[in-house]
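Each structure below appears as structure tokens.
Bear in mind that the values in this text are calculations on the coordinates, not laboratory data. In this text the structure is predicted, and so the values were computed from the model without any measurement. Cβ atoms are built from the backbone, for glycine too; each structure is taken alone.
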Structure 1
Amino acid sequence: MAKLHEYEQSQVDVKMLREKLVVMGRELIDSRARVRELEADCIKNKQGLTDSAKQLLASSQQMADTPLHLRTQQQESLDALALTLVCAAEAESKLDAAQKQ
């Protein structure tokens, strides 16, 4: 009788351990799925950071080029103004000469 009780108790223990093992297996599967999700998110985040870094580099290059473009435009404007003043002076000179005749 004691052996039967011992056998039944061991069967209960085995069943309980089996159920616990099944639960732990499910948790492991869920955990692995979550790890895959997190790894995918991490890859997306790294790609996003890489893209952002490229955009920042491009923007900083454009910002570095801006003063050069502004100086070039300023010089072109000054050249155009000087040419306009020369033309105006020539026109005024011609007008004065025409009025004197």
Structure 2
Amino acid sequence: DSVQKFAEWGFKISPLMVRAKSVDDLVAHYHLIEAQRSSLGYDIDGVVYKVDQLELQRRWGFATGEPRWAIAHKFPAEQAMTTVLRIDIQVGRTGT
């Protein structure tokens, strides 16, 4: 397993990475990560699903520079209320 080799070589591997066996597993993991999103300590905007068989990755290849064997599943945008405390209006060097 490539990921295990990278870990043995000292690379940091996310403990949130899993190998899914079904679409239901993917969706469940998506919701798990979405629930933990605000407490991770870093910003994320979704999860990425990848085919983990190198032969399939080679066979499926790329389309317009993007891998056909990986897809991003984005979370809904975070929303929050804020208060504008002040607005500073400035004129730039071109007068706008």
Structure 3
Amino acid sequence: LLTPYRVTMDMMKLTGTPDEELIFMHCLPAFHDTETEYGKEIKEEYGLTEMEVTDEVFRSKYARQFEEAENRMHSIKAIMAATLGNLFIPDVPSIK
């Protein structure tokens, strides 16, 4: 259904972005190979070895998905602290 929208290396090059500025980001999980149990199930059931991104792009020098995932973790923690701060931030008495 969505295979025409799969991110491939050809698609990355078609952006026209200079090589040193080109990046690939993904919020994860990404189904890019058959190395996981779920990847194997997808291959058996649908015959797909890659879904939204090719393994070539996922493992390329342009890939920044793990940096994005780490940044997302810190963002989530900040949102939790801002909205549920009384549960996560101890009440420190003010100094007078």
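Here is how the numbers come out for the structure above:
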| read-out | value |
| --- | --- |
| Ranking 1, 2, 3 by Kirkwood radius over Cα pairs in Å, the structure that comes out highest | 1 |
| For 3.4 (distance in nm of label points 7 Å out along Cα→Cβ at positions 8 and 24, calculated) the corresponding structure among 1, 2, 3 | 2 |
| Among 1, 2, 3, structure where helix-only ellipticity at 222 nm (-39500 (n - 2.57) for each DSSP H run of 4 or more, over all residues; to 500) as derived comes to -37500 | 1 |
